[in-house]
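Following are the structures in question.
Quick note: the coordinates plus some simple rules give every number you see, no bench work behind them. Quick caveat, the model's predicted, so the values are computed rather than measured. Cβ atoms are built from the backbone, for glycine too; each structure is taken alone.
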Structure P
């Protein structure tokens, strides 16, 4: 409990510091949000009225206190750019709540593919004594890691969408319309996200396994007559997974925070795409909440990694 308490306090302090930094950054960025919102309809009277409605006529310190207090109460404010109708701005809660399931499902499918392929591939690569297979896997993983995400997304769209017609590029199906159709479309962006991560994870696991296989306890296990499978899956793989778990934590944090490029290429209305559009339109309430969301995801994932460490190796619990 003491360990969990320290982690929770660290999370709160980090979120507070990031919230302050994000708020201050958007106060010093050049440009007037009110003028930008009103456009050609801007008049001194309307600007003053809108500034009062949005609370922008108050001192920055008071605006921050009001904002963070509202956030703690669950009120994330309203978007400057999105609206329900001509007279009502869209609440940030509704806006992000509509985008978040897309990003989370994309992350879940991508992570499933990464674990499903990379761990068996890494074990196979480490146990392989075939030079041709070793060279082929080495080249394949190097190429997969070197391809930029946007180009990989374009290749998947062209090869699987246009040539093989496995899906319709741009034919996004909302999870509200058909959940299975939604997952079917997500599979292809998930492949684009997963391929370089599979290559990195498999290579990382292979190197970790080879390091562990040279340890004294492995030679001792073989001297006692243990089979290759028992040594690999009973001893080596468990120890080799420790650094891989950290690496997977980084990957999870990245894809849950929002696969921005892939969402843009496949036209997915997710958090990453919303972040880009909100930055370009100076929709600061949305951007500030998304920054807090990304920060929370990264911290929380690393917290889960620490907990998983203790599950994999109970000896860490006493440290």
Structure Q
């Protein structure tokens, strides 16, 4: 039996699709309860959840936060409220493509007492990406069309007792709205416990907000930059490959201030200004979007902003944006 934990903020553009895919699931009897945590949710999102509570397919209840507490805090509250041996996090912006998600995620635990978490793969379809606003396309251009396996809270099934006794809960003192997934992954890896990627592919819609602006993009870049800095301070660099993949942008900025590598760093930054959002360039040229001409300058500006926030997160040991 599992408890499903769904934090909800402002998810009215995607919640209907998630809830519909929950209703299509087989083996609903495996779900003891769905706990919706309304974390400063707006009226539209709240109404969708309250309406879902009226159906008799699942036993459901809500926990209400008048002001947002953040994902890490919501996760810990949901874990404490779960009465079952297993719990399943779900984000408000996914769609369950399979109708056998519960049984598929639970199966690897059977006979494997050292498995702590099972998780699927996620895909942001190119067609979904093309429906985003211009600046939202920029933020998610690296994910469009890619299948990404990760346990990042989107649809992860945990063995409760093993997580709490060997790893501990989510670090809500350090992380508020980002970074908690990378932190828990590093801590699980340090214990040697097993994680299992099951053969499931889910759609990750992200927010489909048509008003996503450059200001929103700037905030997101700063939010994730701060989380990367906090993770670096807490866990160190780790493996060189993972470090370079995660921190190549701050390293580009740092290189501009080091005399030995200043020139090659400047060349790489110029290349980055175009290559980082290559998919948006192709789309913008095809659709004659005037914002395309702003992208090189915007990418460089965001490169420096993200690096500054990485430094901030490192210095303060916190992710608070």
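Of the structures labelled P, Q, which one yields -24000 when helix-only ellipticity at 222 nm (-39500 (n - 2.57) for each DSSP H run of 4 or more, over all residues; to 500) is computed from its coordinates? For helix-only ellipticity at 222 nm (-39500 (n - 2.57) for each DSSP H run of 4 or more, over all residues; to 500), the value -24000 is produced by structure P. Tell me which of P, Q gives 0.90 when you compute FRET efficiency 1/(1 + (r/R0)^6) of positions 67 and 83 (r between Cβ atoms, R0 = 30 Å, to 0.05). Label of the originating structure: P.
Hey, P(r) over Cα pairs in 5 Å bins from 0, in percent, for residues 179-274 alone derived from one of P, Q reads 2, 12, 17, 16, 13, 10, 9, 8, 6, 4, 2, 0; which structure? Structure P accounts for this read-out. Which of P, Q yields 34, 24, 18 for semi-axes √(5λ) of the Cα gyration tensor in Å, as computed? Answer for the origin of the read-out: Q. When relative contact order in percent (Cα under 8 Å, 6 or more apart) is worked out for each of P, Q, structure P gives the greatest result. From P, Q, which structure was FRET efficiency 1/(1 + (r/R0)^6) of positions 75 and 219 (r between Cβ atoms, R0 = 25 Å, to 0.05) = 0.70 calculated on? Going label by label, the one that fits is Q.
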